[in-house]
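Asker: Below, each structure is written out as structure tokens.
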Structure I
Amino acid sequence: MLADAGYYSDANAASCVQSGMEPFIPPNRDKHNRPLVERFIDPAPLPENAGPIDKMRQKLKSAEGRKVYAERKSTVEPVFGIIKHVLGFRQFFLRGLEAVSGEWTLVSMAWNLKRMFTLNG
């Protein structure tokens, strides 16, 4: 299971394992664009008395953990983040299914036009 940093807790990680899922949940937000050396080396081994949070950090820094967690970038989630942050669309201003559908269509068109301009630029 892949999740944002805000969802990490020892209880959530344990619950995933108990349900038969392997959790990949960062305990805190990492900075983007870390130095190359940090991005491609495997982390040092953990001490035997490491806690769950340290084990999760270790798992996410491993080659497999980086590969699995990078799959989040291939979902639609970044699109919603960009719509919220770059386009500034955080809430619907109209009410009713038909009105909201129209509003979402406009937001989607704005995103698609922005994306087409970027790809052709």
Structure II
Amino acid sequence: MKTRRLIISTLLGLVFGFVCYGFASGGQNEISTLLALNIILGRTLIGVAIGISRFTLKHWSLHGIVMGLVFSIPAGLGAMLGPENPEFSHTMLMTSTIVMGMIYGFLIELITSVAFKARQ
């Protein structure tokens, strides 16, 4: 395992976790502390998964997207359990959670592999 890659991708996951929390808390409803931790740690988990993954896909970008998808599905399904929100339906919340996870996975992999040259 490449320790440098793991550290970079984990820190990027943490950064994107706070970015995601910032987007989520921008609405009218207040975000609970547990939900904030769930958002931040969920995105950090994507970074850890990217850092330790040994799946060889055709391109680094596909690797980040797939990791973001896989590790965002539980959070997306969990989003459907919350109370109905007039701004977002359950389906929209689940879809946006998963799609944003794929975007964050892509960005983590992009910065890790291309900018820092810490390839798999």
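Just so it is clear, none of the values below were taken in a lab; they were calculated from the coordinates. What you are looking at is a predicted structure, and each value in this text was computed from that prediction instead of being measured. Cβ atoms are built from the backbone, for glycine too; each structure is taken alone.
Asker: Identify the structure, out of I, II, from whose coordinates Cα Rg over 2.2 N^0.38 Å was calculated to give 1.40.
Answerer: This figure was derived from I.
Asker: For structures I, II, which has the highest computed value of mean count of other Cβ atoms within 10 Å over residues 93-100?
Answerer: Largest calculated value belongs to II.
Asker: Okay, next question. Taking mean count of other Cβ atoms within 10 Å over residues 21-28 from the coordinates of each of I, II, which one would give 15.8?
Answerer: I
Asker: Taking mean count of other Cβ atoms within 10 Å over residues 13-20 as the criterion, which structure among I, II has the greatest value?
Answerer: The maximum falls on structure II.
Asker: Could you tell me which structure in I, II was used to calculate relative contact order in percent (Cα under 8 Å, 6 or more apart) as 18?
Answerer: Label of the originating structure: I.
Asker: So distance in nm of label points 7 Å out along Cα→Cβ at positions 29 and 53, computed for just one structure, reads 2.9; which one of I, II is that?
Answerer: II
Asker: One of I, II was used to compute helix-only ellipticity at 222 nm (-39500 (n - 2.57) for each DSSP H run of 4 or more, over all residues; to 500), and the answer was -24000. Which one was it?
Answerer: Derived from the structure labelled II.
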